[in-house]
Structure 1
Amino acid sequence: MGTAASDYDVLVIGRPSWDLVFTELPDWPMVGREVFAQGLTLSPGGTFNSVAALARLGVSVGMIGTVGDDEWSRLSLDAMASEGVSTNLMAVLDQPMPAVSICMTYGGDRGFLTYEPTNPELAGRCVAHALNVLKRQRAGFLQCCLNPDLAAYAQALNGIDTRLIVDCGWDEPWLTGTEIRTLMPLADIVFMNELEARAIGGRERLDPALGVLARIVDFLVVKRGEHGATAIVDGVRYDVPAFPAEVVDATGAGDCFNAGFLYGLLKDRAIEECLRLGNICGASAVGAPGGFAGAPAEGELLERERSWSPLGAVSAR
């Protein structure tokens, strides 16, 4: 499953943002009530979580996206440079584009309050920039969000030896609609978490939902948190348990999982090994506040893998 020679191993389309992460909450905030967190971290996040995690693994990765002329956007470009990720594929628009999330972690999970400017004109400029970059840059993999823009990116890759990867985001009306099912087959690999899988599959339990999804796409990867991860590839199901972890902040765990899984694909690893590498990266991420702060370097990932015994696959047919 290796890739042909290209400018990058992976290109990722999306927007960087910033996460203000509150940890060690005594209770979940309620209207009219104040709670005090014991920990506070400011961390770059959003799409940049996957990019930074890939860069730490030694993967040649480029981020395609847009930022504005505001202070938050400038900080995002600085964060990219500090992680060794080129800013050459980013477009700086002449308007403020702050993207900030307040993340509160409690009970092993988290909730977000997010602000980012969105309007049709701005979205169109972002897509146009990405399509322009794809005319001159090549990669083994292109990763983007599973949204209506996917059709344009799939068309841009027509006839090009680049595998298209998509990941979901939680938007219940979108996930339970019909359009998403028509877009999914455009991708070579589809990532989602368990909640998203049940929503798209239209089933309350995961296994029946997987049965529905496996008839839509040939390569599906479902991130299941403490229950590990599952992949169904050409009708064969692979299940790998979670790597042990103490959860400090679950923000970015799925993004870091994706990075570990893609690292495995780039190294021609078997599917169950890719799942294992993804689980290790996800478990490492939750051990530190911030979306990618705990993401391992390549040597750390391989050392942790050596401590984990291999697992096999079972058929989904």
Structure 2
Amino acid sequence: MKPTIIVHGGAWNIPDGLVEAHLKGCEAAAEKGYDEFVRGESAVQAVVEAVAVMEDDPVFDAGIGSVLNQSGQVELDAIVMEGGSLMSWAVAALQHMKNPVRIARKVLEDTSVSLFAGDGALRFAVEKGFEPCTEQDLLVGHQLEDYREFLRTGVLRTREFFEGGCDTVGACAADTEGRVASATSTGGIPRKPAGRVGDSPLVGCGAYADDVAGAASATGWGEKIMAVLLAKTAIDALKLHGDPAEACREAVMVMKSRVNGLGGIIMVDSKGTVGYHHNTPRMAFGFIEGRTGSRKIAIGV
């Protein structure tokens, strides 16, 4: 068995003009994660570094390029989960940091805490040697324009946003021993209230990993994902059906039928087989499946 990694770059109506950038971003992330395996690193390391690549890519709503909240601030959420111990580590509403997924990883290494939020997350990051950045370091032009439009109109566009745009990023990986991990990172939704935390940093919602079955990472309308524990629902379906593709379809169907949610999910099982599904117009994803040697970078429709 060879290692496998799958990544996503958000589930939404990706405009034609951004398709190529999303494909390139997902390809770079998948390649980076697989390179970590080639270097002998763990599934945790593979998903963290794959997600960090997308956090550094301004096309995605994670790290650099994240959205602004109603107060004109960038607040970031991220989680890492390891499938052997069922432990997860996360940060939420984190400001002035470029790579929240690496800070979440540091929570794993240095504490017995599962989640740091707000000022506490920032203090933790600084204490561990992460360099703060300015708000401007995280901003890109189209996000600033959206914020200015909100100031002019005061209009919130929650459902329209997910039908029109959500670039949360994530990764799932399985190593040669069947050990799995997942990671998810986001800037949240545009025009969110300050302090709003979505599904991404919450165990079972934005991510879940269990060596008994596999790992999953979700993207989409956070409040709806939280309502059905989308990532855990997908893993439970995998345990029942044994088919990652079917498990992803079932989880998204549950979200749609129970709470009229929009989003998508990716998955890898402990044997290295991938699955993915979404009910948004498009979802960006990519994978390198070591067991079969197959590789795909695509915009799912």
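Points to keep in mind about this one:
- Each of 1, 2 could give Cα Rg over 2.2 N^0.38 Å, for residues 117-196 alone, but the derived value 1.45 comes from 2.
- helix-only ellipticity at 222 nm (-39500 (n - 2.57) for each DSSP H run of 4 or more, over all residues; to 500) derived as -10000 - corresponding label from 1, 2: 1
- Of the structures 1, 2, the one that 22.0 was derived from, the read-out being mean count of other Cβ atoms within 10 Å over residues 85-92: 2
- Source structure of the calculated read-out (relative contact order in percent (Cα under 8 Å, 6 or more apart), 26) within 1, 2: 2.
FYI, it's all coordinate maths here, none of it is from the lab. Predicted model only: the values in this text are computed from it and were never measured. Cβ atoms are built from the backbone, for glycine too; each structure is taken alone.
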